[in-house]
Structure I
Amino acid sequence: MGLRRFLIRQWRAFASNERGNVMVMFGFAMVPVIGLTGATIDYSRATNARQVLNAAVDSAALMAARDAAKLSDTEVRDRINKWIKSNLRGDSARSFTSATIGINRVARTITVEASLAIDTSLTRLIGQDTLTIKSSSQSTWGTNTIELALALDNTGSMASSDKMTALKTASLNLIQIMKDASTETDQIKISVVPFATQVKIGTALKDEAWLRFDQTKTTWTQDRWGNWIPNTVTITKSTWTGCVSDRDMSNDVKDNETVSAYDTLYPADFCAQSTLAPILPLTADWTALTNAINGMTPVGNTNVTIGATWGMATLTPGVPFTGARAFATPRLSKYMILLTDGENTQNRFTSNGSQIDERTKLACQTAKTAGIKVYTVRVIDGDRTLLQNCASDPSMYYEVSNASQLTPVFQQIAREISQVRLTQ
């Protein structure tokens with residue numbers, strides 16, 4: 001019996017040791033499993049922390065940009081670091097010390113780079129004590145250099161439903177917003193392009209090489225016997241009062257920076273609408289802009305093509321106007337607001353609205369291809385589809401059912417153009 005008891009005790013001890021070995025081996029095997037599970041959990045934590053850090057860095061960069069012109073570099077950096085830290089929570093806030101901040105006062109940019117070390121949990125079992133997350137953002141302060149053309153329908157139908165009065169109010173409001181947003185001389189320039197079937201420019205330009213004087217006008221008189229006698233006269237520099245009609249196709253839908261060939265020249269013409277307000281080329285003279293808007297008068301038929309083309313002409317560096325900057329100028333944005341209340345009814349070649357629509361489509365496309373961002377506004381009436389397609393983006397098309405709605409529309413457009421933008 002003694003031997004038996006001894007053997008039983010030995011067996012039990014052996015069995016106990018074997019179970020311990022299995023548990024040790026099982027424990028070793030579970031380490032990577034637990035580590036991988038922990039990695040999943042920690043990755044989720046890191047993803048959430050990164051989203052919070054991104055939002056904090058973006059908002060800090062944008063917030064600092066708004067006051068950068070008034071603050072020193074030290075003050076800008078201090079504000080950014082405090083803003084980021086105040087928008088973090090828990091371990092993220094404790095981990096954050098300071099961001100790497102670049103301030104370029106020539107380009108007016110602020111670059112922010114920040115990182116956090118997130119303590120891991122179960123991932124420590126596989127040797128990963130922390131996870132590092134990073135975020136970066138860049139913002140600009142003030143406004144970009146802006147050139148804006150207001151191509152505004154001045155046709156007779158704008159006299160109805162208080163449309164012209166509302167257009168003047170909205171335009172003046174937009175000009176004031178842009179004036180308030182301008183912090184440097186000539187930072188924002190605006191042109192005013194009133195249009196009907198023609199546009200009107202200053203007669204002081206009569207000797208410019210890009211003009212041609214070959215348009216004719218026929219009047220009819222009755223002789224003593226009742227016969228109608230035609231009298232055809234050709235426009236001359238001395239009789240010209242400033243009106244210009246569509247150029248020859250296909251130049252009627254584009255803006256040539258250089259003009260030399262005959263069909264590229266702009267035809268000086270007899271004025272179909274003598275009271276049409278003249279074009280004001282790009283300027284930062286806010287008084288001149290105000291006077292140009294107040295001087296608009298509704299008269300004549302509709303040719304949206306010539307409005308779009310001359311709006312583009314004011315934004316192009318070459319002739320007929322030379323005040324625009326080159327399209328490739330850094331941090332320069334060019335915009336056009338094309339507004340009308342009617343469908344195309346007449347141009348130099350035809351009174352077929354559908355044919356004129358095709359010219360308008362091409363003019364809008366030329367402007368967009370050149371790099372001009374086109375807003376379009378339909379005032380109560382007009383070809384909705386045509387104007388929607390003319391806009392650079394569906395969000396840049398507006399229509400109003402009441403003229404009084406023009407002011408909030410123009411305010412929104414002005415703020416979109418002039419606001420500080422965050423760039424990634």
Structure II
Amino acid sequence: MEFALELPIRAGGLLLIIALCHAFAQRLRLPDSFALTGAGVLFGIAYWALEHFEPRFTAATITPFLSPALPPEAYLWIFLPPILFQAAMEVDTKEFLADLAPIVVLAIGAVLAAAASVGIMAHLISGQSLTVCLLLGAIVSTTDPSTVIALFRRSGVPDRLIRLVEGESLFNDAAAIAISTLLIGALSVVPGSSDAIEHPLGHFLFSLAGGCALGSIVGALFVAVSRALHSAPFSAYTLSLALPNLIYPLAEHWLHMSGVAAVVCAGLMASRLLRSRWPASHLRLFQQLWEYQAALAAAAVFLLASAHVSGMLTQLDALDALTLCFALAAAVASRLAVLTLCVPLLSRIGICKPLPRAHRLLIAWGGVRGPVTLTLALCVARNAALADGPRQFAATMAAGFVLLNLVCNGLTLGKLTARLGIRRHERVVQADSLQ
């Protein structure tokens with residue numbers, strides 16, 4: 001009976017905080033992520049203080065809220081699939097395919113470059129082992145599109161920039177999670193718990209391809225079944241709620257494929273088929289329902305994960321702060337380098353349209369980290385297979401990286417957009433001036 005009462009109270013309290021954060025962010029004309037992160041950090045500080053002065057009260061009220069009887073990976077299992085599915089449902093597949101090459105460059109190339117550059121920079125400054133520092137780089141290599149897209153839309157940037165950021169976010173989580181899992185396996189100190197594999201690149205490509213194939217099939221089946229139910233969009237929405245939460249564990253844990261790729265491709269396939277088979281009014285209502293669902297999921301994981309940040313940051317020292325500053329600079333520089341080297345080359349051979357230099361700079365600066373990074377940091381912090389030193393360093397530095405990144409990049413992104421003069425209706429300059 002006591003547990004039955006606690007569960008709705010926790011859920012109600014979480015929703016209340018999310019609603020207040022949203023209202024506060026709207027009033028200040030900021031993305032929700034800033035208010036949610038601030039609230040989470042303040043909540044964590046209050047928890048730390050109460051734990052010292054009122055341990056019994058804290059253990060009975062706040063501790064179950066912040067540390068439910070779930071493994072840290074459950075944040076990914078529960079919250080990530082609906083966020084990915086909704087983002088994929090919003091994508092126009094024709095425009096997505098037209099910019100597939102730069103999206104792949106960002107989703108895979110930029111993730112690998114960020115993981116390597118951050119890892120090497122952290123290794124050189126902190127003196128920690130290269131493997132541990134590469135794990136840090138992998139955790140912070142994935143980006144959060146919600147903050148950037150909200151700022152982009154408010155600034156009136158061209159639709160293509162928003163499309164590139166959205167497309168990148170669909171697959172970069174898969175790359176970051178795969179690299180993190182591989183490095184955690186390499187660092188494991190528990191016998192028989194290593195996740196390292198003999199051919200990591202081949203396994204990653206197989207996992208990605210298998211997940212894409214599985215997701216495409218499931219997405220097509222979803223549309224076929226929803227049409228047979230003859231009560232769209234309600235029946236289709238109800239059915240779609242089950243889809244990402246079932247396909248993610250099916251792919252990830254039973255078929256050993258990429259759950260991220262499976263959910264994303266299911267959403268892309270469903271979006272493409274529904275656009276041609278549903279009335280516009282039904283499709284719009286379906287998308288609006290999913291927008292609210294995904295927004296709640298993103299807000300919940302952001303708030304719950306950021307509430308643990310303050311406890312991690314107490315372990316930072318001056319050298320760690322210096323390492324974070326150089327790591328952030330390395331992440332931005334590597335992202336810009338990948339865009340500068342690859343996108344002009346792709347445009348010269350006709351694979352994609354040119355991307356102006358100012359746009360490349362804005363995308364590089366707009367690599368803001370978010371809930372997935374915080375959740376991966378939390379997973380590492382509670383992973384008993386890792387030694388205390390590597391675990392503490394990677395998790396603490398990743399949490400600090402997110403806060404520094406939000407302040408330095410997130411708060412200045414709008415000003416940089418205005419300074420670069422990027423607007424939605426600007427004309428693309430001549431190709432010879434882009435390089």
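Laboratory data are not the source of any read-out in this text; all were calculated from the coordinates shown. Please read all numbers here as calculations on a predicted model, not as lab measurements. Cβ atoms are built from the backbone, for glycine too; each structure is taken alone.
Compare distance in nm of label points 7 Å out along Cα→Cβ at positions 99 and 259 across structures I, II and report the one with the greatest value.
Once distance in nm of label points 7 Å out along Cα→Cβ at positions 99 and 259 is tallied for I, II, the winner is I.
Identify the structure, out of I, II, from whose coordinates relative contact order in percent (Cα under 8 Å, 6 or more apart) was calculated to give 17. Considering all the candidates, the number was obtained from I.
Once FRET efficiency 1/(1 + (r/R0)^6) of positions 115 and 171 (r between Cβ atoms, R0 = 25 Å, to 0.05) is calculated for all of I, II, which comes out largest? Max of FRET efficiency 1/(1 + (r/R0)^6) of positions 115 and 171 (r between Cβ atoms, R0 = 25 Å, to 0.05): II.
For the read-out distance in nm of label points 7 Å out along Cα→Cβ at positions 179 and 203, a value of 1.7 was computed from one structure; give its label from I, II. Derived from the structure labelled II. Given a computed value of -1.04, -1.24, -1.44 for log10 I(q)/I(0) by the Debye sum over Cα atoms at q = 0.12, 0.13, 0.14 Å⁻¹, which structure among I, II does it belong to? The read-out was computed on structure II.
One of I, II was used to compute helix-only ellipticity at 222 nm (-39500 (n - 2.57) for each DSSP H run of 4 or more, over all residues; to 500), and the answer was -25500. Which one was it?
II
For the structures shown (I, II), distance in nm of label points 7 Å out along Cα→Cβ at positions 187 and 235 is largest in II.
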